[in-house]
1. With distance in nm of label points 7 Å out along Cα→Cβ at positions 103 and 119 computed per structure, which member of P, Q, R shows the largest figure?
2. So helix-only ellipticity at 222 nm (-39500 (n - 2.57) for each DSSP H run of 4 or more, over all residues; to 500), computed for just one structure, reads -5500; which one of P, Q, R is that?
3. Name the one structure among P, Q, R that distance in nm of label points 7 Å out along Cα→Cβ at positions 87 and 455 of 6.5 was derived from.
4. Out of P, Q, R, which structure matches 4.5 when distance in nm of label points 7 Å out along Cα→Cβ at positions 375 and 399 is calculated?
5. Taking 3, 15, 21, 19, 15, 11, 8, 4, 2, 1, 0 as the value of P(r) over Cα pairs in 10 Å bins from 0, in percent derived from one of the structures shown (P, Q, R), identify that structure.
Structure P
Amino acid sequence: MALHVPKAPGFSQMMKEGSRMYSGLEEAVIRNIVACKQLSATVATAYGPVGMNKMVINHLGKLFVTNDAATIIRELEVEHPAAKMMILGSQMQEQEVGDGTNFVIILAGALLEQAEELIQMGLTPTAIAEGYEKALEKAMEVLPSLVCETVEDVHDKVVVNRAIKSAIMSKQYGNENFLAPLIAEACISILPGKTTFNVDNIRVCKILGGSFYQSSVVQGMVFKRIVEGVITRSEKAKIAVFTCPIDSVQTETKGTVLIQSSKELMDFSKGEEDLLEREIAAIAATGTKVVVSGGKIGDLCLHYLNKYNIMAVRLSSKFDLRRLCKSINATALPRLTTPSAEELGYADDVFTEEFGDTSVVIFRQDEKQSRIATIIVRGATDNFLDDIERAIDDGVNNFKSLARDGRLVPGAGAVEVELAKHITQYAETCPGLDQYAIQKFAQALGKFPVVLSDNAGLKTTELVCELVAAHQEQKVSSGINVENDGGLVDSVEAGILDLYVAKYWGMKYATAAACTILRVDQIIMAKRAGGPKPPPQGPQDADD
């Protein structure tokens, strides 16, 4: 006879066996803080222009070598619920600004680290969270006064280049002088009005081989394909785009044809060939010089396309077809019919070119008409090309933010130290226990110059002391010089500038994440369901 063992009293008797629960300061709050500190320490070493790279191998076995926090976090698949909250904050930053994800995680980690000391002193987590929110309000008041430059005209390449250079420097230190003008040129060339700018309109085509300095910008689209027929170049071309295969059409209904003699058989197949030739001739009569197909191009059709001097390109991705239509201003046709004048697209030059042993088809537009620009990136390894692509992505996102809000603040840790100074002064005027938390917020901001200096291998204690002293003397734009054996640098003169919106949202998201984690006092984990994990739902294509 089986004995019935009563469950332990308390919370666990209400839950299924195998569930776990942590409560109270020691178990829940401190545990969460320790996990978040570890995540923060991991990405902190990748902060700044001389940050270290991480080698991440994801669940599919793909290798990433990068110092981009957003990529590191995305591929790590962190399980801890509190660390996930910090990651959510950094993902919101990625969506809002497209840069500054590392800033959010380091600041949230520093805030929680400071909160741990206050909890051990006896402050309640709620009081700390309230103090942090007050300190954030003060920081938001002070931040607009630290704006050092404003980008008025986003069509000015020199100004844009200066504004986005620091963001590229943090990913590709040493290559920023070549990469920043390239990105500025690509972004400005497709900017129609004052503010509407779509990040998706800057494409990156990665081609292995060659030197990084052979990278270039093309107005229009570039596809790693070869043309189907014999014609490889067409200038001032009208383009017809079909989403269907270009081949003899299968009839909707099945039918039987009785053929009596060999002549009838010849006539039957000749009739089909004539029909195809008439269709291709009708397309050629509209002035079409290039045909793009979303499916296969039949041999017979290819013969007639060559006969009428029409270039044939096949694109297998429907997303590529859509973007091409947008770029050349064409309408994609679902079946093989003669396109009208409105449905035809136009490109100044369609041609094939070889980079190393990679063949590409280029649809190039005149600069005034181009709605999509492609940056062709050359390099020696796939990992290097991926990292350049991430740097380009950051630069393009910075440009998008500049088009909306052109304000810039000093970089190199100058803003954080200046804000910390103001918040410390504010803490001294606050009565009650809040002032401890407000002071700790200022100390958390002071973590950034320390991280920058540590990553560059400089004498951190001396440097940070010098930096704080410089800010006490009203040198607002003094920051840390990570090159030439350290020292201080005037970040505005050196052209080290950060986006105002990146700092604004970064502090908001980091504080919100830290306060949410602090306000958790119980973690209840239900028993996991058995069986393998279901695949994540949603679009299976990254572009969807």
Structure Q
Amino acid sequence: MTTVTEPRQRTLALGERPLTLEDYEAVVASGARVELPAATRDRMTGHRESLLRQLASGVRMYGVNTGYGADSRNPLAPADIRTVQRNTLVSHAVGTGEELSRELVRGMLLLKANVLAQGLSAVRPEVAELLVELLNRDITPIVPAQGSLSASGDLVPQGHLGQALIGEGQVRVAGRAMTAADALAAAGLSPLVPEEKEGLALVNGTAFTTAWAVRNVTEAGRLLRAADVIASLTMQAMRGFESACDPRVTGARPHPGAIAAASNLRALTAGSRLTTGRKSRVHDPYCLRCLPQVHGASRDAFAYAKGAVEIELDANSDNPLVFADPDEWVSGGNFHAQPVGIPMDTLAVALAEIGNIAQRRVQHLVSPVYEDGLPDKLSPHPQRSIGLFMLNTTAAALVSESKTLCFPASVDSIAVDTTEDHVAMASVAARKTSQVIRNTANVLALELICAAQALDFQGVEDASAPARAVHEQVRSAIPFLAADRGLYPDIERLADRIMGGEIVAAAEGRLAEPLT
């Protein structure tokens, strides 16, 4: 895959090199163009010709001249082969639930086109080119969120995606819903007439689950860095001990995530006058003292999940695969999304724990039990004001909800066919992980509101330079709580800034090196 370096003119040429997270982001979020180069077209044509030769020789090929699942014992009449491919697309468009975001559907289009560009699906280049045209013209099929078992791939959501190519179903163009037939006609594009294996190739695979997974690891990476930043403010606001982040401690138990988290926290608290001097206690509660260990464990889990997603990003999850030298086809199980499902379930746990420990810090901030100089409820008038006390209630509710979302979907297989008898449910794992991520962002926003208020009481001028910069960022959006008021808009605004990376950027602006 070649890359033109100018950001606004960047073009991704599918099939020339492995797809990366950076490529994905450039196309899905930034609108980079996609093209199918001649070499990729030639490779696809070679595999396509192999498929046709094998069929002409009388080979019985699963899903091409046979039925699906238990029906694979039944051969198809030659006259029915292409009819079945079209019927595959329309029959699989049976999803329910909310409409997927434009970003997720664009991700599906890119991932599906990239798999087809590898050639092993043995479809005509025209199929991948039509997917690319939808991307480049910003025509987004309407895809419901529910219905996938993630084996044999994301059949149902990809049925909705694929039927748009044949002019069925609905799409969005510039946000406006219209029929796929009208959108294709307006763009001067001809609907696909599916030939051998092309309907099957469009519904097979993990494009739906992987699009969710890419979004999850992108957002989770931002949250993990933000969690260190926000915890560093709380550590100073509670006059905590820096010793918990001593490199000798993490070096004696050298998990990479713990070492990275401790390093971040040392950088973020360096120069603070709030973490020095005599204290009434000899060490901190676990929510501060065990920060490197808890945040670090989530970081290590994240590294595993991200690695799995990076592999899946350029993996071929179709079936059967058609090889051209020699002419052979192989039926396997690459469509099974367990390699993404278990990492997504793991990521849900990792991010839920970030929220879990953050809620304990919120508890300490609004209901101080140590002699750290903070007023009850973080209010200047604790006798007559509720202050920030209720933020802990919301934090507890969010954390509890996230715990219920951490039941691993990937162990909950349910058979729907005598041959398709174990499924991944990875799509459910990825979707619920997305909700855990948002819950955790909100919990971190609640902590940050409390930590900023606490620093106002302790003296912001005594905090570290990164903490002062973050405090200024918070105060640019949310004023000091001098009297009780509704905080819902403030929480949402701050959670968006956390997810958007602005909080981390404010801290990094005062550091010599970026955070890990």
Structure R
Amino acid sequence: MLGTRRPPRLRWLVALAVLAAPFVPIGNHRAAAAEPQITRVIRLPMADGVELEINLGGRGPLDNGRLPQRPVIAEFSPYGQSCCAEWAGPDFNYLQVHIRGTGDSDGSFDSLGIQSQRDTAAVLAWACRQPWSNGRLGLYGFSASAIMVYNSLHLPLPCVQSAVLGAGTHELYRDLMVPGGVPNFLPALGVLALIGAPSLAAGPARLQRAPLTALTTFKGMFEMGRSFQKHPRLDSWWRERGMRGNVNKIPILMVTGFYDVESRGPFEAFKELRSEGAHLMVVGAHDGVPAGTGGSDATRRRWFDRFLRGVDNGVDREPAVQLWMSDGDREDMLAGRFVKTAADNWPVPGTRWASLSLDADRSLHFGAGKPARHSYVEVPSLPTATDPHTTALLGYFNNMPALTNMTIPESLGLSYTTKPFASDVVAAGPASLELDLSSSAHQTDVWAVISDVSPDGKAHPVATGRLRTSYPEIDRARSLVDATGAIVQPYGRYDRYRPAPIGEVRRYRVEFWPIGNRFRAGHRLRLHVLGASAYSSPHTPIVNTVRVGGPNGSRLLLPVLPGSNLAFAP
């Protein structure tokens, strides 16, 4: 797994670590060099006078007990952990920068916004000129610190040659905090707790150093929580907290997992930066890595060796996309049962999207379905099953299949199931649900889950889609369209609010985050439509009605990799 520090002992704390700095062990560290670890705490003033705390570290061979000139790997984190990671070895020096208003840095936290982005560029310009820097800088990030880099790429970042970013978001609104326009409250609370705790711990020292600055910092923590409430739509505040180009043209290794809580972001960032040398490894981040793979550890070290030290190790010539996919469910994948493939782009070239219609008999099949209307009461669903992305943070549930399969929640919603597959089918890519739906309320949350149904009848969730019905519009120009003209990855418009008239049937296009799973021969695929995960925004029960059947009825568009024949057993 990605990370530089040990996870907390109490597993329930991990649930709050949604945007946590690298809290997951990275595997086997290199053996520590004989020379001592040299660390130094630096207070660096920004242009407006705010001082950031920076931890500098490195290991021998030393120069008279001091750090010699080396390439420098920098991380910008809001979690205030102490320096210094050494997973890339003694050939590098390291910086860990507390983002303004977090840890022991002064100022007001701006939720990874414009001022923090400017600080990132300023710190890098300073680091480039220091005697312990050889003028070649690399950026490391995991989750929040990865988001900090993505958000800053539109600014010139002096001396930066490359980056390795685990998890993170391409658009903070769409990829984590309000996916599908549905507030994601558990991650929001986790962010607030994990950023606020180190700042509170540093409060006494900050009060002693500069009482007025301390008040500004505490106000920034409060404003972060208010901002999530004040900006329900995708407005300019959120756009400032998304990726806006890469003027630096640096090659980036992006690492995520299909079940990661921020899985969508790295896929979208890769698509934007593929021509600039980006690589995508889908081997696990917050969600864990398959046993026996070692995760991205070795590739991450080779990436920095290649672009910061000039070692021609061939990592840049490897396939740009490497996928480790589940083989029925996430638990089996973590145990070492997985499917691997490689390609030069995402979605994988040659992918086709199978159109599976929802039918009156609750089946999924090719061709038009029989017309019918099916109703369900939207009540909060069992989140450990219906939101596998957030549940992946909770290692406590790894050995509780009764809570992570769909047996309990599917009884409270609708489900549509294929016949058994005639041969193995590997599904990888974005998926889309076109759903005709009416509701007893002006606003409801459409929650959809794709499951792999094993021969014993248990349904194992492998992908989730969500959409608040007040956002029915899409931006077709930014949506992914397949060769048939079908919109297979809708790009929702979350800046325009359009409540639905009660009882009126509207078509909704629900985006699923990328799926990566092999459905074995004899298994079936099941689509669930049910109440939103209890991790998300709660509301009073609502009656929703789905219209199926007819030549243009509700359907699931499923990505199928080349070589797979999606056919059903007789």
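1. Working: P: 2.7; Q: 3.5; R: 0.9.
Answer by largest value of distance in nm of label points 7 Å out along Cα→Cβ at positions 103 and 119: Q.
2. Values: P: -14500; Q: -17500; R: -5500.
Comparing all candidates, it corresponds to R.
3. Numbers: P: 2.1; Q: 6.5; R: 4.0.
That value comes from structure Q.
4. Numbers: P: 0.8; Q: 2.5; R: 4.5.
Of the structures listed, the value fits R.
5. Details: P: 3, 15, 21, 19, 15, 11, 8, 4, 2, 1, 0; Q: 4, 18, 25, 20, 15, 11, 5, 2, 0; R: 4, 18, 29, 25, 15, 7, 2, 0, 0.
Working through the options, I get structure P.
Here, each number is a calculation from the coordinates, and none is a lab measurement. Here the structure is a predicted model, which means the values were calculated and not measured. Cβ atoms are built from the backbone, for glycine too; each structure is taken alone.
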